[in-house]
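Please go over the structures that come below.
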Structure I
Amino acid sequence: MDLFNLFPPNAIDRDYKVGDDMVNAQFASPNIGDIQLLYVIQRDPDDRDVKTSQASLAGKAHVAWGTTEFDIMMAKHFEDWVIGGGSVGYLRDAAWLVNASWTFLDDNGENGRGDYLSLVANIDYSRTWWQKNFYGFIEYYYNGLGKNDYAQALLNPEISERLARGELFVLGQNYLSGTLQVDPHPLVNVYFTAINNIEDPSGILQPRATWDITQNIQITGGLNIYYSAKDTEFGGFTVPGMDLRGKAPDSAYLWLIYYF
């Protein structure tokens, strides 16, 4: 239900994020729970003027009932209305989460626009085995704007606008992902993440490791490996209007991070 400033799902470094200009108010009510109000100011990308049509206004209520927590959200996001709800709870030693939002697209009769559902559900679990810490989660994501024809999806203004704004990162509809973290040493963490379009299938594999050399110095290294055949979302497809095949490149990285 975060519409305003998201991390990409394949982002590794999440220590820093470019901020937004906003007004945020949060307070607690003994009868309702926690209330959060948010106003995000945006400029029109064409003339760089601040406009209400580019702004977002949202409110969210958070309540707890026993060990289960609930969220209800309503927003006016650019020119669309959005409502959402979510819940977090526990199943034995595992934690589960479900969030969903319904977007009422502004309909000007040009593109046959319709409303759409977004949903994410995950469950995570941590355990100590052989005196080592293990943590993992599995997650399902449904994108109601998605299409199986990825070239045509890029021509859809509802999708291209959200890709440009950084609030949508995929073109398809159904995704299954997961992460496994193992700590072979208190100063070493090893991760393996997989994000998979389950209709292609295609996806990205992200093995990586971090080593805290000292209190202030850390080394992080890993790979981004895209897999699948031609004409899939992550395997590459022909870009509309161009005789080019677009595909994200495989990559490797090694970071030396100094905290001060």
Structure II
Amino acid sequence: MALRELFAFAGLCLALASPAPAQASGPDEAAAPDTARHAAWSALLKEYVAPGPDGVNRFDYAALKADSEDRAALERYIAGYESLDFDKLGRDAAFAAWANLYNAVTVRHILERYPLGSIRDGYLFGGPWKDVTVIADGEEISLDAIEHDVLRVKWDDPRVHYAVNCASIGCPDLLNRAWTGETLDTDLDAAARAYVNHPRGVTVRENGTLKVSRIYKWFREDFGGSDDGVIAHLRQYADADLRPALAGDVRIRGHQYDWSLNDVEG
């Protein structure tokens, strides 16, 4: 199905799911099923996200920037959050909506500045997260507040860090489909496993010590508050190849993070 046909289908789903006609392809109907509410964002992700040869999902920012109709679809999707009543959503659906909004606004921010080498370009310290804002549920909110004041506080779940994407190679993948409440728990576990078992999440040194993502240092309190807590978290999601290296008295002896843009290569 062509991308523009998917947007049309998303509008039809919203119309069928709500007693009032759908007005846009954004998530403006709290009663709509998540698959319909986020269909426009899923269609964009399916079109522009693809795995790179290093196993990291890449986004084709240049292609989306060149397509005015798809950029307009992104704007409509984000605009749909202006009147979305999060209080009417279930807990999982609300998490999915906030995470999708964060990721969509991040993509829009990159498009506004593209081409660039990193989301942190132009910042000596930190990045744009407090400066980039959006209207959601009738109020202005920053990317920083979505992550740290909403998702981390209200859900208190370390898997938040696998849901939001900062447009960087070192970050957990931006999926090729939207988060939805219907499959949230399963999808968050899958995202955690994908990151933990990729070298940018955990690298086992020759001496058996670990070099792990700086995410586990920056937000250590979310992962048990200590290196032992981080390692326990890693064991929970480690696949068979990694699990033996995490057994016993293993130690973290380094951290890593690549702020390069998660752009398509070449």
Study note, to complete from the structure: The highest value of distance in nm of label points 7 Å out along Cα→Cβ at positions 51 and 203 among the shown structures I, II is in I
Review point. Comparing FRET efficiency 1/(1 + (r/R0)^6) of positions 67 and 187 (r between Cβ atoms, R0 = 30 Å, to 0.05) across structures I, II, which is largest?
Key: II
**Study point:** Parent structure of the calculated result 7, 29, 35, 21, 7, 1, 0, given that P(r) over Cα pairs in 10 Å bins from 0, in percent is the read-out and I, II the choices
**Key:** II
Review point. I, II: which one has relative contact order in percent (Cα under 8 Å, 6 or more apart), as calculated, at 20?
Key: II
**Study point:** Parent structure of the calculated result -1500, given that helix-only ellipticity at 222 nm (-39500 (n - 2.57) for each DSSP H run of 4 or more, over all residues; to 500) is the read-out and I, II the choices
**Key:** I
**Study point:** Computed 5.3 for distance in nm of label points 7 Å out along Cα→Cβ at positions 35 and 235 - originating structure among I, II
**Key:** I
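None of the figures in this text is laboratory data; all of them are computed from the coordinates on show. None of the values given here were measured: they were computed from a predicted structure. Cβ atoms are built from the backbone, for glycine too; each structure is taken alone.
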